[in-house]
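Derivation of every value follows stated rules applied to the coordinates shown; laboratory data play no part. Just so it is clear, the structure is predicted and the values come from calculations on it, not from any experiment. Cβ atoms are built from the backbone, for glycine too; each structure is taken alone.
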Structure I
Amino acid sequence: MASFDVLTSGIWQTNTTLIAAGGGCLVVDPAYFPRELDAIAARAGELGGARAVAFTHGHWDHVMGHAALPHAPVWLNATLAKAIDGGDPRAARYLEDAREFDSRWYVPRPSGHHWPEARDALADGEARMLGELELRAFHLPGHSPDDLALLIEGLELLLVGDYLSPCEIPFVDDASAYRATLRRLTGLLGGVRHVVPGHGPRLTAAEAIAIARADLDYIERLLEAGARGDVAALHAVPLPRAADVVGMRDHHLDNCRKLAPQQAEPVSS
């Protein structure tokens, strides 16, 4: 019988989802610390073994755990696969961010910091089978260029990566793309019961829709103020939630900087 488990890391409530079907499982975003990865690998073994790993995107806190499941191929957004294959600096930065974090906090990573060798790129809308379950991939840029959501209709489950977290505000890479993704997610949410964000507790569809609407309002206010070139209005946009969480205001200012009008270069005489 198909089922899913969610195991949550001690860092940023980062979620690993294990989807079991057909005598094996798919492990999505295995994270993060060594003891946690041991527990994930053990649970995957109880479910019949990991048939594959999937990354919802390339940020370091979601990708380092693949080495704990060394025989499983890794499904990923085709954009991320292309970046890795082409030596894109962004893909290199993801690994460097992991190295820096592990070094700062003395996290042992005996396997090192590297991308998986067995990579399987998923196109937007592509379907894969896990036993009797059909899983469908959706490219959802905005938080990063390589975000991937997974819809598992047989479980009425949607995995959204770093969107719709009740713990944090949107971390924006591209605001226009983020807006389009939120609109697309709102449509997908109408057909599910369970939503697992990359960070924080699992959600009902109604809870996820409420977050999506709040985030869409936030993004649209940012885009409107940015289009006017109004830096003060950008900064004044209220956070959709988590205003009391340390660092969220700084993330908001990062979002604002991406939309603030560029200062003109001085004209040389």
Structure II
Amino acid sequence: MAFSPQFGAYPRTSATTAAVFDAGLRAYMLRVYNWMASGLLLTGIVAFGIAHTSLLNAFYPLVETPSGMMVHQASALAMISIFAPLAFVLVLSMGVNRLSVPAAQALFWAFCAAMGASLVNIFLIYTSESIVRVFFITAATFGATSLYGYTTKADLTRMGSFMMMGLFGIIIASLANFFFQSSALQFAVSIIGVVVFTGLTAYDTQRIKSSYLQFAYADGPEGAAKRSVFDALSLYLNFINLFMLLLQLLGNRNNN
């Protein structure tokens, strides 16, 4: 029996249970999206703040080339910032069950800040106008795809497995292109990468929605709080990768 302050005890019907579950699911998804959006905001603030202040010199100081040109060159700090997000992802992924809620949240904020530091160089490569334009294109693409993953009745599990295989292929091709420096291969990687991360966005959204049924009543408020951070991280990574790939395809490069 359930209890209502106004009407006393009443039988819990399937309709009542479904309504409570739907309200809880919507609240949880909203929490996940809020974490993701706030993380993106912090990443943007850090990247913009470093790129447009004297801190830029610590990450990408100006050096003179043999031809006499002054160019920005990555410092040791920049290289550390590029690889630092990977360490945060590994800690969050492997230790999410052992971390406290404040620790998981703090690591998420630290990760987003580190990601912002690693993206400073996009302001050196691309014009600010094209960065803003591609960001909104990414947001629209991500929003539409995530909405599809949330509302579709189709099972996207098989597509998710296929997209993960595509992701491994992208990683291998990117490593190979580090040595070959082929513009054609880079273009192909960017095109395939957009497809892969668009598909992963739909798959991850459906996975988050489906997994809520499994832990909604088992993990409790603390477990849900930690899981929302981890789920937000998955969507955040999809967004960042989709943004970077679209920027390679659609971004306008600086002349200098």
Item to check | Structure (I, II) behind the derived value 26 of relative contact order in percent (Cα under 8 Å, 6 or more apart) | outcome: II
Checklist entry - Computing FRET efficiency 1/(1 + (r/R0)^6) of positions 132 and 236 (r between Cβ atoms, R0 = 30 Å, to 0.05) gives 0.05 for which of I, II? => result I
Checklist entry - Where does the value 12.4 come from, among I, II, when mean count of other Cβ atoms within 10 Å over residues 20-27 is the thing being computed? => result II
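Where does the value -0.81 come from, among I, II, when log10 I(q)/I(0) by the Debye sum over Cα atoms at q = 0.12 Å⁻¹ is the thing being computed?
Working: I: -0.73; II: -0.81.
Only structure II yields this read-out.
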Checklist entry - For which of the structures I, II does the calculation of helix-only ellipticity at 222 nm (-39500 (n - 2.57) for each DSSP H run of 4 or more, over all residues; to 500) return -11500? => result I
